[in-house]
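**Student:** Some structures to go through are shown next.
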Structure 1
């Protein structure tokens, strides 16, 4: 386990978790359509994504609801002097309940305890304005505009950073 809150814990994703991680993504059809051009992914897509993240030394994790022991979301991150959060995604039924803010706050504390000084996230700008608002409300500021590649898609995005 990497870190936990009162109601959630964050652990590495293992091969037996790929179906539940696929469910997390598949509950977010608008996200999938915008980011990869499909409304559904399968376990093979998750396996490839996990392999790609491992190659660049990211921790691919599941967010587990302690009470039900069910996967509530996923996140990929790499803790360094500047911690890079690649993705924080929740099952659609867990959105707008403060869980994202809670998990992000716990990640920030965890990264800081390991000597991280800043957090970075790349946010796709043509997807959902609430995502930018979420990261702004968590203290992030726009650093620069970029193009983000995910699979065969190139997406307009911004690099956002925060001192911790």
Structure 2
């Protein structure tokens, strides 16, 4: 049976429209949902003068404390050059500092500054009304249900975080 065989059953074409049953549907919907959420969060961060890539690093620093650049790259899905540019931006704005790691002068750990913590907290305040708009189409309890489902999807039991 070849692709040009008229007897071949036609498989559904992958889309991200409601009702799509293709094996790609979930991934495509998650991609669309991510783009929508990223646009809303970008809108919240814009007045603060940072982008999502900066905020992603601040999240890791708040969560883990001082973190070496290699681990920041892994945690944010960035590459070495990209994470260096983001850390340069944060350092230039006074939101983070690089410090030498005791025992290895070649390695630098990045640490959030008090100004970085202040901006991190301000971003949450700015995002609150936009986050509500993000889930406005969901019914009572559905936002919490979606969060639970996505958490289990992103962090499967026994899997890596």
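Only the coordinates and a few stated rules stand behind these numbers; no lab work does. Computed from a prediction, not measured in an experiment: that's the story for all the values here. Cβ atoms are built from the backbone, for glycine too; each structure is taken alone.
**Student:** Suppose Kirkwood radius over Cα pairs in Å works out to 16.1; of 1, 2, which structure was it derived from? Intermediate values should be presented prior to the final figure.
**Tutor:** Numbers: 1: 16.1; 2: 18.8.
Answer for the origin of the read-out: 1.
**Student:** Here distance in nm of label points 7 Å out along Cα→Cβ at positions 120 and 136 was calculated and came to 3.0; which of the structures 1, 2 was it taken from?
**Tutor:** Working: 1: 2.3; 2: 3.0.
The structure behind it is 2.
**Student:** Related question: Of structures 1, 2, which gives -10000 when helix-only ellipticity at 222 nm (-39500 (n - 2.57) for each DSSP H run of 4 or more, over all residues; to 500) is computed from the coordinates? Mind dumping the intermediate values first?
**Tutor:** Numbers: 1: -10000; 2: -18000.
The value was obtained from structure 1.
**Student:** From which structure (1, 2) was FRET efficiency 1/(1 + (r/R0)^6) of positions 80 and 152 (r between Cβ atoms, R0 = 30 Å, to 0.05) calculated, if the value obtained is 0.60?
**Tutor:** 1
**Student:** To test your reading of the models, identify which of 1, 2 gives 17.6 for mean count of other Cβ atoms within 10 Å over residues 24-31 when calculated.
**Tutor:** Numbers: 1: 17.6; 2: 13.9.
That value comes from structure 1.
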